[in-house]
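Read through the structures below before going on.
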Structure 1
């Protein structure tokens with residue numbers, strides 16, 4: 001179940017406020033709406049807001065992720081089935097359209113609907129009726145459809161992968177959510193909102209404090225995963241901070257010197273470029289040097305030890321900052337630190 005804070009769309013940037021104004025205007029008209037946006041922009045939240053600002057707000061709001069369904073399962077999920085329609089159909093089942101009658105049905109990833117299902121959906125949009133799987137009599141419903149996608153539906157229609165006539169009927173209004181990189185004024189507002197709720201969830205006594213370096217980091221990053229990525233990153237930073245001021249957000253949770261490299265399908269293919277946040281190559285084994293026998297475990301040990309020491313010295317032996325410099329979580333850093341502690345030569349007190 002979503003909390004109230006997760007159901008809010010928050011922002012103060014001009015692009016976000018313009019989008020919200022368009023959404024509020026479209027909510028009042030009883031016609032289909034398409035919500036378009038990159039991953040993580042909040043398409044389902046926009047659909048919820050469309051529903052609760054409409055005259056249907058007291059009636060059901062149902063959702064269906066079309067990308068998770070096979071054609072047969074999509075048919076049954078949307079339109080229901082009669083007893084005996086197929087092997088496991090022991091009883092009649094009402095589909096999403098019947099259960100959403102008088103309300104709203106949100107079809108996420110609508111571009112992935114099979115063409116056979118698109119044909120039946122067209123009939124519902126046009127005439128408000130459909131047949132259950134295995135049924136003989138048409139079922140009439142009054143449902144407002146909101147579709148969402150992160151793909152170019154007109155392009156898919158031009159390629160024959162989405163029905164032109166269905167697209168025409170679904171696109172009475174098309175609302176495009178601006179990505180987070182176009183909402184610079186919202187980044188810190190959202191970050192502070194997510195940090196506050198995470199601190200309350202973890203029971204921290206003090207409210208989270210963002211250091212200036214953190215604010216600069218948040219504003220420099222492009223946020224390809226948009227609001228969802230920002231939320232995950234901030235909540236991760238709050239939990240790692242253990243109630244202390246937050247100086248850095250670990251943007252890549254997969255960063256680790258032990259992260260597996262992508263598998264090569266062609267043995268003759270060149271080695272891929274190092275992953276972002278990967279540890280530096282050992283200075284003792286230049287990539288261009290002729291191959292000589294050496295102990296790989298010892299080389300890895302030396303690389304880890306020298307990387308730890310360099311990061312600690314560069315950050316005045318502040319372990320959390322050193323962890324961030326290496327692209328590691330604090331727990332990952334502490335594991336490595338304990339492993340090499342005996343061989344490190346400190347020049348300043350450890351925190």
Structure 2
């Protein structure tokens with residue numbers, strides 16, 4: 001009797017979670033859903049007439065862009081706006097394309113879209129985009145699985161992961177569910193709290209304002225090891241570069257004003273680029289700018305080495321300085337051009 005009741009209860013939980021996953025990303029992709037909920041609050045509270053700026057990016061932008069500073073600075077400049085930081089660890093152009101499609105389908109339509117470009121994620125690695133390490137089938141809808149298969153992701157693995165999540169969602173999402181209720185019970189690598197920042201505008205600053213030289217050197221070495229494989233292959237090239245172009249094509253179809261930003265990198269990180277990569281990158285970005293009419297801000301040299309944790313993630317003081325300059329040099333001119341030119 002007890003066994004039968006347990007089986008029924010287990011089946012009921014599976015069915016309930018499966019139904020929940022059909023209408024929300026709360027269990028399947030909690031970082032996305034938590035960010036989306038915070039974005040919705042910012043949109044609802046935006047003053048009348050204020051433009052809505054959305055930044056899609058990686059952990060670099062998650063750490064490095066204090067979106068809440070946009071409101072005051074833009075108001076003083078006569079181009080009022082509110083901004084939200086949708087920076088997600090590991091989210092290169094393929095993930096950004098998936099997320100923009102979801103946001104548009106859910107009715108989120110920014111007045112200005114800023115896309116972070118992390119050049120290392122545009123590497124043409126034999127195993128596919130670097131994003132394959134983190135963007136798995138259990139985080140996707142069925143149509144998204146097929147979309148990613150077209151960008152060099154392992155289709156069979158994605159389909160298997162998606163099927164497992166559809167049939168046994170409690171098992172597939174077990175670490176995500178535990179991370180929601182008892183994150184400290186999991187190692188950091190299995191936690192999915194990246195979207196639950198206390199900042200209402202999505203910023204996730206570093207926990208410290210400075211690090212010692214020894215710790216910075218250690219973390220910089222770790223970052224170099226992490227990205228060495230990406231820099232060993234041609235960039236920008238391959239499926240990831242194609243995904244960025246397709247992302248801009250989607251923006252053009254949706255008539256979304258868009259800008260590209262390369263976030264700051266320390267001198268040690270920039271030294272990882274292979275010979276010839278810089279020229280190819282500049283030519284690629286110039287081509288995108290000409291084809292899609294999007295401005296490109298290359299801010300890789302905007303921060304000194306002591307403003308980073310690890311050569312490419314900004315400490316809080318560095319994030320403050322970078323944010324203010326990005327607002328002044330890139331966002332306000334873009335906002336003013338849109339106010340003058342208008343868009344539907």
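Read-outs: derived from the displayed coordinates by stated rules, not from any lab. Note that the structure is predicted; figures quoted are calculated from it, not measured. Cβ atoms are built from the backbone, for glycine too; each structure is taken alone.
Structure notes:
- With respect to relative contact order in percent (Cα under 8 Å, 6 or more apart), the largest value across structures 1, 2 is given by 2.
- Taking FRET efficiency 1/(1 + (r/R0)^6) of positions 81 and 257 (r between Cβ atoms, R0 = 30 Å, to 0.05) as the criterion, the top structure among 1, 2 is 2, with the largest value.
- Answer label among 1, 2 for the case where log10 I(q)/I(0) by the Debye sum over Cα atoms at q = 0.08 Å⁻¹, calculated from the coordinates, equals -0.59: 1
- Parent structure of the calculated result -15500, given that helix-only ellipticity at 222 nm (-39500 (n - 2.57) for each DSSP H run of 4 or more, over all residues; to 500) is the read-out and 1, 2 the choices: 2
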